[in-house]
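Enquirer: Got some structures for you, see below.
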Structure P
Amino acid sequence: MPGGKLAKGAGSRGKVSQRSRNSGFGDFGAGKREGGFAWSEWQGNQSGMAMSGRKMGMRYDFDKMTDRRGTGSLKWDVPERELPMWVADMDFETAPEIIETLHGRVGHGVFGYSVVGEDWYRAYQGWWSRRHHLEIEAEWLVFCTGVVPAISSAVRKLTTVGENVLVQTPVYNIFFNSIRNNGRNILESPLVYDGREYAIDFDDLEEKLANPQTTLMLLCNPHNPVGKIWGRETLACIGELCAKHHVLVLSDEIHCDLTDPGYGYVPFASVSELCRENSVTCLAPTKAFNLAGLQTAAVMVPNPVIRHKLERGLNTDEVAEPNAFAVGAAVAAFEKGEPWLEELREYLAENKRCVRGFLEQRLPRIKVVPSRATYLLWLDCSAIAEDAAELAGFIRKDSGLYLTEGAEYGACGKQFIRLNAACPRERLKDGLERLAKSVSAWEALEKRDFM
């Protein structure tokens, strides 16, 4: 969940064109065969898939239709007939092992001040060693209440007002807030899109890094919203260029555990000594285990000089002390949550395949940018809309499906929409049927406008 107030409304809250006022809500049947796409046939073609969407033998039930209305959920703070698939949290209950740990803590009944115990350090060390082949020294880790608070503290403590902070757009929109709200300049080095996937323009990147006013680069690894896993050679090149031009790297790795089955990510600090000594890495269990509301994260800083500065910044900003549940939840996630996470990754991969298959058959003019990480899908709508903000607004008005307009992630995202596929399969079907209905209505109105 984004921290702080957004510089502008998150998601598709922009202007809605006149065309949307004439459209109402329709019926969205998940089991229908429409336009050549049959849900039951799709499910039947998935190896080992039950008709519900749940794989045979799965221990955890991700098909459970959770009801988050009336719980103070940011994502679900919408009108009754709207379906939110925007902000990056999941509609799944977290791992039962974490819930059991939290029940035990609540049962104790005393919620005074908390400390970060040795078990917290061991949990992070064990997880990154076991899953990501990175050996972390305990002293490198500093607790913080969230990745966004850590980024904002780093911007304040490690840069000076008026300096440039570089981002690779399209990128997580809250990066812009952490920079702009602290009086620094946003310097974009746009990723290159070839109509299918994204890559880094290293000539442009070096030109921007060579600017003497550029002192910090925010790296998104894996990349949100495009779902890109950066390879070791790419990260090494980034590290070398940043060191050459005296630019510190802050690597946001909150999505690192949400790679597709069979794929891993490369921690920036693991690439080389150069990368390790010139970086701050933000880590957390919150995205993978759906714990954002518990405010628990860590920064990993091997360089003692940088770590001292950032630790002072986190303490000055009062974001370095845990609440009563933050430590226990993180420890339970990393020590007991691995089987749940493995099944979650399988389920999310099926959801992403479902979206791709649906769009290929029902909405072939909308392209899904290939991704191997995150549950966020970046939809290329350039064939049907010059400005996806207008399209997203129309969709929300027409069918109640709430998606995020791509321009939130930088101007180069203007023709894209982001869709969050982390929900039970039945809810995903509902969302896709709403999308098909609204896009059909949009195209019909566009055709009429040109007649």
Structure Q
Amino acid sequence: MSLHIAIDLGASNGRVIVGNKETFDVVHRFPSRWVAAGGDMFWDILDMFREIKEGLKLAFKRYGPSITSIGVDSFGGSYGLLDKSGSLLQNPFHYRNNRTDSIVDRLLERVSRRDFYRETGAQFIRSGTLFQLFAHAQSCPEVFRAAKHFLMLPDLLNYWLSGRIANEYTIASMSQLMSWENREWSRLLLQRIGVPLDLFGQIIMPGMIFGEMQPDLCAEIEAPRDTKVVLAGCHDTACSFYAARRYLEEPSNKATAYLSSGTWSLLGLITESPVVNVASFEHNLANEGMIDGTNRLLKIITGMWLVEECRREWASEGVVYSNEELTKLAESSGDIGSIIDVNAQEVIAPGTIADKMTDRIKRFCGNHGLAVPTAHREIMSTVVRSIAAAYAETIRNIEQAAGVKIERICVMGGGSQNQTLNRLTEQATALPLVLGPPLGPPEATALGNIIVQMETMEGARLGPAT
């Protein structure tokens, strides 16, 4: 049976994985590095691509001509600009760069929150692409005068792999820049933020052979020259939801919420079409595109990043915890009764290295009259209980907006391995958790990527297209 390569780029780490529905091999794993320079934060995208090429070379050395295709999925938010020669003008800004902090009021002078939601059906979150693009255009207008193409990160990687420039649908749909009504770039928003529409190409659906790997790249990584690059669903959440829904297809037809638990937690419901109404607006819910043309109604929630930031801080102080130890740490603490807003700016806003996550958590609790956690176990317990509480609130909000009663939650992603968080989520939501897909919940994104490649190479239809 043919094999396929999933390039799965997460905000914390990236992986190169070879597999099909029966086998799964992570041949290379690497950190998603960023660099601070000149007061800004940039993704080191060239280092990421070097790591991807190293993984591809390992994959082809191990599996050879059994590999027939490659697909890319990635986290969202960040983007790159190309000049007329196809060269990258700048390293992509990190979505946690503090350049968006000062532009929210200026952006709202140009487009109201209601007009923004009516146009895009997207979550109003300042780490999003619209905010980044507006800040970029305001601070560096000369870059936009030189720019000819706008590409989200997975689109940029597909370009470097195949030599073709295009904007894929699932990643465009979560950019805060796409009109939910016609699945095209929003002329209204781009005009109001002063960014030329001609930077943006036609939005194309996934589930197609995009091209073949570039000959010089094939020679470098020792791959067959006819290896196909497939548009497999460029947004990682689209891939994970797709795999989980395929896994859960069954006669019971239970209303299922899907939770992709990682650096970010994305919790939502699959609907036939976007849900844009008063309730979805008031609850700041996002509508994002699925691989088969359906819709995800969801909320972007700060997730395991809070855990990782605490871990990083404690490691710098000489106290190193494994994932299992952090889970047990949270479990060992009693409930001090403090629930923080995990999406509050005072918790997640970009800051300096000296602005520690544990200090932010303590400060939030103190400012809101909550018991202040001090011991490591109390801090970790507060974090996971707060994430679970955010899940419960989101379930209620989605039920109201979509007019359905959710009966279970399917959880996937690296955060699904935190048993304490799983237990607290079941308690907070009063819903059972289903762990899936069968290759392991942490692998749902890569599995979705590979499934789409298999279906594309076999000529299967994925569903409605634009």
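Enquirer: Given a computed value of 0.80 for FRET efficiency 1/(1 + (r/R0)^6) of positions 132 and 164 (r between Cβ atoms, R0 = 30 Å, to 0.05), which structure among P, Q does it belong to?
Expert: Attributed to the structure labelled Q.
Enquirer: While we're on this one: So relative contact order in percent (Cα under 8 Å, 6 or more apart), computed for just one structure, reads 25; which one of P, Q is that?
Expert: Derived from the structure labelled P.
Enquirer: Please state which of the structures P, Q yields 12.6, 39 when Rg and Dmax of the Cα atoms in Å, for residues 148-227 alone is computed from it.
Expert: P
Enquirer: One of P, Q was used to compute distance in nm of label points 7 Å out along Cα→Cβ at positions 236 and 436, and the result was 4.7. Which label is that?
Expert: The read-out was computed on structure P.
Just so you know, all these numbers are worked out from the coordinates, no wet-lab data involved. Computed from a predicted structure; not experimentally measured. Cβ atoms are built from the backbone, for glycine too; each structure is taken alone.
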